[in-house]
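Asks: Structures given as structure tokens follow.
No value in this document is a laboratory result; all are computed from the given coordinates. Quick caveat: nothing in here was measured; it's all calculated off a predicted structure. Cβ atoms are built from the backbone, for glycine too; each structure is taken alone.
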Structure I
């Protein structure tokens with residue numbers, strides 16, 4: 001949860017056909033107008049464009065041999081960028097003779113009248129001490145107090161006034177080149193850094209493409225010089241502290257004068273209105289007026305190459321790969337992997353096996369009348385290992401809820417045949433009896449539910465289980481799962497509308513998504529699975545439908561219930577998508593994720609990670625392992641239809 005870096009944006013004021021609008025001198029407006037032109041020109045110059053397209057980002061992919069391959073994902077047609085400005089010839093000619101074009105990496109560089117400074121920690125004691133040390137060493141203290149409002153830390157005071165006047169530019173040009181390079185170029189031998197550092201050599205040296213950090217400051221020093229020489233106003237702006245996450249940009253409460261963070265609760269919304277005096281510059285303000293959290297409206301598909309190129313995309317991707325030393329075959333394989341080709345084929349094979357099992361057992365259904373079928377079916381898996389299944393009688397219910405878009409619309413489902421569903425999630429003991437291994441991370445009691453199970457291994461378990469017990473065992477459909485979970489209730493949970501730590505194994509500390517950042521540890525054994533019979537059953541005698549482990553269903557994932565079957569069968573798509581449905585929440589989820597109607601989209605290969613005992617965990621990564629190893633608790637609960645009707649239904653659309 002690191003803050004967004006408080007960069008300093010700057011722009012030299014010089015009339016230009018590429019800069020327009022009422023706030024064209026504002027550094028952020030300049031950056032918005034010119035950054036894309038600048039980047040396109042640099043990539044054209046470096047010969048990095050393919051078919052006139054600058055590839056701006058690429059997916060991390062791999063070929064069939066798991067060798068890394070970059071797959072082009074988004075790009076910009078560079079000619080279109082310069083078209084509004086009259087074309088690249090006019091752009092280059094304009095910038096070549098412009099006194100404000102100072103951030104040059106070559107004679108053909110464009111839009112060098114703006115850039116930014118990125119000091120990692122502007123409030124750090126190290127930076128402040130370094131600035132004051134240079135000021136005292138060179139007798140700049142009187143000039144500082146005349147030129148700027150002195151703040152503590154000093155860095156914030158340099159950017160309060162904008163544009164900078166000549167006196168301020170001259171002071172910064174005397175101070176910063178002697179100070180800032182030492183942040184990334186300290187002499188570790190203990191020698192006098194000032195004595196061995198040539199300020200003029202640094203400022204006037206050529207731009208080095210490999211020295212991104214140094215180039216930032218070298219460009220700014222040139223901007224200071226141009227501002228003095230050509231009397232060009234130099235506009236500066238320090239960004240306020242903020243953070244981008246979960247699709248939102250949150251700007252923390254800060255001083256409107258110097259942009260230093262206010263010492264108030266950062267994530268409170270709204271921030272309490274109060275009278276506050278800035279600890280950095282002594283400015284009085286109300287912190288509530290500077291806090292905001294807004295939706296980060298970023299259209300990630302706006303430059304999608306697949307959308308731009310359509311049927312020509314694959315050929316382009318191959319040419320892109322060839323330009324980077326990737327063979328045509330490697331790129332074809334990487335594209336197939338990126339589109340989940342192997343996983344889709346794996347899903348298809350699983351579907352075929354399920355159909356084969358259906359046909360195998362369809363010839364010998366259980367002919368017993370519904371009322372003579374036992375309420376509790378007990379199947380032996382191995383000596384001393386049994387599987388208990390609860391009979392669920394036909395009926396109807398309202399599936400879904402109004403609490404989430406993916407649970408809508410609420411619709412009536414009629415269950416016209418009885419079926420059996422596991423009294424408990426499959427335990428580690430049962431999994432070992434069938435699969436001869438245990439993938440689980442939470443160990444110590446074989447009555448713990450099996451976890452680290454993906455949809456594919458769940459299907460394999462059902463096939464092997466069917467062979468052992470002589471019945472068609474399968475994953476429940478999503479409708480069968482919710483019908484059994486509700487057990488005739490209409491409340492949010494089968495035990496009511498509220499959930500507590502006594503009702504189910506979930507993380508009751510998590511009340512909102514933001515709380516996830518505060519409870520990522522295991523905290524004295526929390527966020528781990530519990531024995532499948534530890535919590536009370538629902539009204540039909542079925543345990544652990546809420547929490548503990550998320551349970552795979554047979555269905556393909558659909559973002560809502562429009563077009564869903566009304567007969568309780570599994571809802572499948574003909575194109576064999578990799579995403580499937582998981583139900584029930586888990587030990588690490590918040591209570592609302594454990595509701596009867598709650599559903600989760602997940603890739604079929606998710607959930608199965610290699611088990612690593614604690615003693616085998618590398619010390620350097622153990623803290624990361626402990627943070628994220630609780631987020632893959634996927635298990636299964638099996639179902640069985642005694643009359644063996646078709647358990648699957650294709651998407652009717």
Structure II
């Protein structure tokens with residue numbers, strides 16, 4: 001069924017109503033510069049603001065990559081969407097009546113409203129339902145919890161649209177399906193009801209829970225977090241499942257409200273829970289966001305970097321063991337970005353082990369802001385964690401600490417920064433004896449240099465790199481790009497992944513791979529067109545759309561597919577081996593006298609086995625790079 005043609009009056013009315021600065025500022029941090037606005041270009045890896053938006057001309061232009069156009073062009077290029085879809089979306093947003101060239105097809109156009117728009121409506125109605133239920137008698141316990149235990153005002157409760165899910169098995173089902181007449185299949189797709197395992201019918205996913213709506217960056221509800229109100233509620237927090245609208249691994253709670261403050265204060269704060277975000281916003285520190293029950297990942301951090309020029313992101317997790325572990329996981333996700341200077345990562349552990357919500361109950365917001373101002377850089381925090389609780393006067397603990405610090409500092413690319421930290425750590429290890437500082441600094445520097453030169457050394461942590469300057473993410477992208485653009489090499493990609501039991505580490509790559517395997521027989525042009533259509537419906541696929549296009553370098557990589565596949569697979573497997581290596585090394589180093597000699601021997605054998613495999617893979621990769629270097633240069637046109 002073809003899409004009806006839009007009337008020129010509708011196109012013109014939407015163009016006149018939609019302000020390009022408002023539209024672009026939802027995706028780019030814009031700063032006023034004279035009559036225009038400037039920011040980092042969203043269409044290429046922009047290091048300094050080269051993207052200009054003119055409110056008078058209603059036009060954008062990038063002086064670096066040449067991208068330019070009006071509001072329609074911006075949204076079409078950014079989301080790989082059709083002109084009609086963009087106009088319809090803006091018409092709905094700005095409440096512009098839609099007319100078609102064929103009046104008799106107007107009803108047909110209405111029937112073609114996307115699944116996403118219907119889901120947005122269902123979730124908005126559900127939010128209002130929960131808000132209303134909070135004020136009814138059966139929501140009294142939830143309301144008391146918010147006001148008495150959490151100390152929230154009515155204004156804050158309304159600002160975050162907090163509500164209550166009644167305890168009945170089909171209360172929401174009856175309201176949405178029977179009263180509001182929403183199709184049951186769509187209510188299920190929204191993640192609000194669950195089919196019964198035995199018999200027919202559905203039951204409400206959320207029952208007798210305090211409901212916290214989760215919004216996208218445009219303020220639309222895309223899912224919910226439900227907190228149990230009784231001690232025996234399992235789980236304590238229940239999130240919506242992943243849907244067409246909601247991907248918890250790609251979503252940050254509170255970002256819709258935090259964006260302006262992040263841009264103004266030039267920093268973002270990531271906390272652990274919903275109520276930490278709510279408490280900070282209510283107290284006057286509205287730069288806080290939270291991950292949704294998963295470790296903070298690189299894509300979530302990249303979302304925040306759109307809104308801060310300084311690239312400052314502060315992790316404020318609890319100071320207890322679980323909070324420290326969460327901070328370590330988050331650092332591991334963005335460590336490569338931090339080493340490259342793409343993010344100025346800091347870590348704040350509040351004194352006395354409190355979370356922000358608890359801290360604000362006894363301290364003014366100014367005290368919390370002061371803690372943020374003095375939060376240490378992630379490397380300083382890592383150093384603190386390495387030596388915490390260790391007696392550096394004991395030889396074994398001194399050795400363990402110094403080795404861990406050597407591994408940490410060896411990844412720093414900037415020589416001046418390395419020297420700074422080597423000197424700092426030498427002073428720490430000297431235990432106040434200034435005569436030892438030069439000797440300790442020299443010893444640390446020698447070890448750091450040795451590890452940087454020889455990643456296969458006895459104490460080295462193998463490096464993650466696909467080429468000299470790229471990352472594991474690019475290695476995975478190379479395999480996916482070959483699969484998309486070279487049908488003849490698809491079996492080779494599939495075979496190398498299956499035979500070596502390799503998995504994609506990044507969630508958006510996993511989502512794309514699952515999609516690609518179902519379309520393995522499609523010619524490249526058809527496959528790419530089909531993928532572009534899917535990106536509008538999938539946030540994960542939207543992150544991979546750069547793989548659908550080839551520049552000069554990536555075109556050459558596709559032409560040299562067998563060698564690229566071999567190098568990429570070796571990189572991915574090496575990463576898995578490194579994780580296992582570190583795991584068994586940690587088990588061995590933390591082993592106690594209660595463990596048997598057989599267990600210790602097992603750990604050692606696994607460590608040596610992974611180490612040998614890492615060396616083999618490094619050799620394989622180096623050989624592959626040499627083979628690539630010997631190939632004659634192949635032009636773009638073949």
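Asks: 22.6 is what came out when mean count of other Cβ atoms within 10 Å over residues 473-480 was calculated for one structure; which of I, II is it? Can you show the working numbers first?
Replies: On the way: I: 26.8; II: 22.6.
For mean count of other Cβ atoms within 10 Å over residues 473-480, the value 22.6 is produced by structure II.
Asks: From I, II, which structure was mean count of other Cβ atoms within 10 Å over residues 81-88 = 18.0 calculated on?
Replies: Numbers: I: 15.1; II: 18.0.
It was calculated from structure II.
Asks: Here is a further query. By the measure mean count of other Cβ atoms within 10 Å over residues 217-224, tell me the structure among I, II with the highest figure.
Replies: Details: I: 22.9; II: 19.0.
Structure I comes out on top.
Asks: When helix-only ellipticity at 222 nm (-39500 (n - 2.57) for each DSSP H run of 4 or more, over all residues; to 500) is computed for each of I, II, which one produces -8500?
Replies: Structure I accounts for this read-out.
Asks: To continue, here is another question. Where is relative contact order in percent (Cα under 8 Å, 6 or more apart) largest, in which of I, II?
Replies: Numbers: I: 12; II: 7.
Top value of relative contact order in percent (Cα under 8 Å, 6 or more apart), among I, II, belongs to structure I.
Asks: Another question about this same structure. I have 84, 70, 64 for Cα extents along the principal axes in Å, calculated from one of the structures I, II. Which structure is it? Can you show the working numbers first?
Replies: Details: I: 98, 57, 51; II: 84, 70, 64.
Traced to structure II.
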